[in-house]
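Below: a set of structures, written as structure tokens.
Just so you know, all these numbers are worked out from the coordinates, no wet-lab data involved. Everything numeric in this text was worked out from a predicted model, so none of it was measured.
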Structure P
Amino acid sequence: MLSAAHELPDWHTSTLGRYRLAFIAAPSHPLTRQPSVSRQALSAHPFIAAYRGSYFGRTIDALMARAGVPPPQVVAQAQEASTVRDMVLAGMGIACTLRRSVQAELAAGAIVELDVDMDPMHLVLSCARNPKAEMPEIDSLIEMVRQSQSLGVGEML
């Protein structure tokens, strides 16, 4: 499993959640007919990406590079997950996005998750705090996030 998480020296870091990424395409895309997609085949197709200058975009690029995916041919970049989803729905290319952001479209069959020959990739939601600082309101917020995860409010596949 590949995941993106960042540790900060001298700070207490705790994991709040783990979110699966998915390679998605329109149902008419040629890769959806393959039972397993190689990393090389994946990167040979037009790709919709998060802005490369954004933290999310840099994180996805780093995860894909660590997984051995050759740099894809990026045909469009977007900041919002909904814009990436809409471009994929329009058949402009494939994308790597948070699976939870396209859950309804996957369930409806409007978008297909590609079966890429690699371990699943995940983003890790963490909280970093100075261990010397006492902040009960932050402790309460962290506990609310953890409870929402355990109740299934946040997908952690």
Structure Q
Amino acid sequence: MDCFSRAIVGWHAAPVKDTTLVTTALRMALWRRDHADRGAGDGLIHHSDAGSQYTAIAFAETLVLEGIAASIGSIGDAYDNALAETKIGLFKTEAVGRGSPFLNGPLRTIDDVAYATMEWVDWYDNRRLHSRLRYIPPDEYEAAFYAHIHTSGAGCTPS
């Protein structure tokens, strides 16, 4: 998730929580940003909890190779990850919860989860209104920000 725009920029569904799960989501985020001409610039920070998939040497190496600084929250402190925990709660309620409009039936396979996630992320980034973003969707918020930078010649970046 991009903390500036609240956009979900990378995700992956897998039957296990391992390094491949988080590395795939990170690579998706970097690919999507590059292909939208919004590549990750200097100063990018990846914040996570202290789960084994994030503290693994392989994931740390991926961050280093991509020039991304790691920020790992303290163990057992949900306040370190409040933004992510909130997003996960929304996902569980809106995307895969009982009565979700993104489900075509029960979640029986990882493909069912992936499809519901894909539909929800598309809706979340492109149509869901966010009070933090002046009641516009994340993609629209980002588009306005980058359009302003290009027309004003400003050299600032999201913080």
Structure R
Amino acid sequence: MDLIRLVKEKFLQTGIIIISAKNSLDDKIKGLDIGSDDYLTKPFHLSELNARIKAILRRRNFSGNKEIIVDEIRITLNDNQIHIYDKPLDLTKKEYELLLFFTANLNRVITKESIAEHLWGDSIDSADTFDFIYTHIKNLRKKIMDLGGKDHIHTLYGMGYKFIAK
């Protein structure tokens, strides 16, 4: 509990989920009152933990919205649907996650390494190059533009990428 207080003092926007074997109402209330975002008791299903993590990320990154609108792009988070000018956009799982990562970081420079780590997690450390990132970005850019969307993804050579919106 002291660690949660310390983290919340230094990093106010950090999401915290308490996972505990303590199932009493008092423990749950105390954990939530000191600043955690959720309290999950053991045993639990990994799918439930995953859903709670996604909910915290949605609240943190997208202000709790179930729909993200960036210019002509509309992303419905509940059903993972994307529309460009109301036309459905068909993406692979990695392309969808890449688009979400870009929209969560609008107008910010994102390195290839950050993108790779976000999409593939810690297992990406063993990769020799990040050339596959170019392919995913090229495919995402093409699919958006094929439906009449703008080229929001700007390449900043030697730095990374920036998803620019009005």
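Before moving on, here are some points about what is shown:
- Test item: P(r) over Cα pairs in 5 Å bins from 0, in percent calculated as 1, 7, 14, 17, 16, 14, 12, 9, 6, 3, 1, pick one of P, Q, R: R
- Highest-scoring label, criterion being volume of the Cα convex hull per residue in Å³, for residues 102-141 alone, among P, Q, R: P
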